[in-house]
1. Out of I, II, which structure matches 33 when relative contact order in percent (Cα under 8 Å, 6 or more apart) is calculated?
2. Quick one: Cα Rg over 2.2 N^0.38 Å, for residues 87-230 alone came out at 1.09 when computed from one of I, II, so which one is it?
3. I have 20.1 for Kirkwood radius over Cα pairs in Å, calculated from one of the structures I, II. Which structure is it?
4. Which of I, II yields -8500 for helix-only ellipticity at 222 nm (-39500 (n - 2.57) for each DSSP H run of 4 or more, over all residues; to 500), as computed?
5. For which of the structures I, II does the calculation of distance in nm of label points 7 Å out along Cα→Cβ at positions 159 and 175 return 4.8?
6. Hey, semi-axes √(5λ) of the Cα gyration tensor in Å, for residues 119-182 alone derived from one of I, II reads 28, 24, 13; which structure?
Structure I
Amino acid sequence: MNSRQRLQAVLNGQIPDKVPHMELVFQLEEEAFQTHWPTAEEMASASPAGRERLLQHYFDIWEQIITTYDWAGIPLSTNLHGYFEGQVIPLGRKRFGERVMIYDFNGQGTFWMLPGSEMMEFTIKLFEHPKELHAEARQKCAASIELAKQQVDQGVDFICINSDYGYNRGPFVSPKMFAEFVTPYLSEIVAAIHQLGVKAILHSDGDLRLILGQLVSTGLDGYQSIDPQGFMDIAEVKRQYGQRLILMGNVQASLLQEVDEPLIRQSVRYAMQHGKPGGRFIFSTSNCIFKGMPLDSYHIMLDEYEKLAWY
């Protein structure tokens, strides 16, 4: 099996020959490949021919990631910094589609953790203007469904709902308010994604223990992060929801900030020990490969994974 086939098997509820690996973001392109992702400023100042070269450079970096780290899926956007609208996903699918699955992010369809500057206004609306908040939720939901249609039309294999619902010690609102202002709208989005013929995987950091049952009830196909810093134990999540959710993640991202080899390997072993049995597991960090992480930490993580990945 190649990496795409492994990930496809997991999404289909089957057990592949090897646990597939991917991450939501890769920000160590300079350390790994001595290059950088095209920036918005570069794209804006380039000529049309220059933008075409930047787009090809963008794809070339993905080529290096796929080849070097054997990713099973990569995120591509409906445009690149506002250019090539509707072209990026089809072109990426043409180049990579036989080797990896293509997905895109669609995380603005519901309320989730707000910056501190907006939290007071949101809290007032929760208690004093709930109708206004529901109207906003309806608009967000409709926009998310419309975006999902565009993403599927352009060729994504699945959609990642990247909405952080949890702080390190609980959800961003009470479970009761989550049930009123988030869960119904998320259920609509997931149902619409399913009607379009693809699966929906949630990314959320943080402590979701009080709302995980609600999230599962929406029909989500998968859950990425399973954040140890948010007290999410993959063994318990697998026990409760392993037959209903594809799980992805759980290697503690904070441990990767330092090159602490024993702790990194221990975290990998725990994730694999409890995520791998019975399939329905994708190996990743509990967040992403973020800027500032030593590249050696990622390599140690992958080295331990390779020892345990085969079924």
Structure II
Amino acid sequence: MLRSDFLSTNLIANCDCYILEPGVRDIFVVESKPTFSAVEFIQTHKDIIETVLLQYGAVLLRGFDINGVSEFNKVAQIITPNLLEYIYRSTPRTKLGGRIYTATEYPSNRHIPLHNEFSYFRFWPNKIMFFCVISPTSGGETPIADSRKVLKNINPEIVNKFKQKGVMYVRNYTSGIDLSWQEVFQTDSKEKVECYCDEHAIQWLWRNDSNELTTKQVCQATVNHPITGEEVWFNQAHLFHISSLVNEDAAFLKAELGEDNLTRNSFYGDGTNFEPPYLTEIRQAYDAATIKFEWQRGDIMLLDNILMAHGRTPYTGERKIAVAMG
């Protein structure tokens, strides 16, 4: 079924299906008319939602009756019964119950670059789901970008070099700065950390009398979608790299830790440095593919995590977005 067919046929009863406008393309919206249960809707229309996700990569459910995080948890488990624990995390989050978490807790005046969840790893969720509990006063969008378009926007010479060499992610867990290894691995046991790293091909080294840790892992630059076979740009080289930070934050970390002990950084798989113009072009590729919308309380956004990257814009006021991955 073609994209236009979803809009021209009455596939979903009592709902309006449309592309969010103006100025926003390729966000498929299902709006409840009249309001009815999100849980019942997902149970009845799961197959249709799955089909739309494979074409658009994103579906926004708006106007449904959903009463809090516990009901979002039910929706998430219908979409993907095997929700994931957030282990080997790269950002701070708070667990809201079950396997539902807050969106990344990062200063409200900072931008979170677009990325596919866990693309700095060799294992990742196929889907990621967001629920707007409290919409911010201004800003705070969760911009998305089609990873297929991002790949097409990058010079093939750059793509080929990244594919040949892979991406190395280096993380230094230093007491009192950024996330501790205990939080990242969700354990106080060094033995469990070592076992996890060995199982997932992560190099590890304890430093400073074994109180601090360094990890290294080489991962993919692109992947092919397991169902559609489409190749997508799928890594976080641009996000982990020190150049992703605003100048004042980067300068502080370099002064405090030194170039070789930054909390996180990225390189080619052989440990050599990226060419700065390459990273610039990659960021521009994301920018060119970016689409966004303003959150409304009760919105649920479903993403195919391979086909769609996501980020966060700065915001004012209170903002609470719940997240599930599976």
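1. II
2. Numbers: I: 1.09; II: 1.20.
Structure of origin is I.
3. Numbers: I: 20.1; II: 20.7.
The structure behind it is I.
4. Answer for the origin of the read-out: II.
5. II
6. Details: I: 27, 16, 8; II: 28, 24, 13.
Computed on structure II.
No lab work stands behind these numbers, since they all come straight from the coordinates. Just so it is clear, the model here is predicted, and its values are computed rather than measured. Cβ atoms are built from the backbone, for glycine too; each structure is taken alone.
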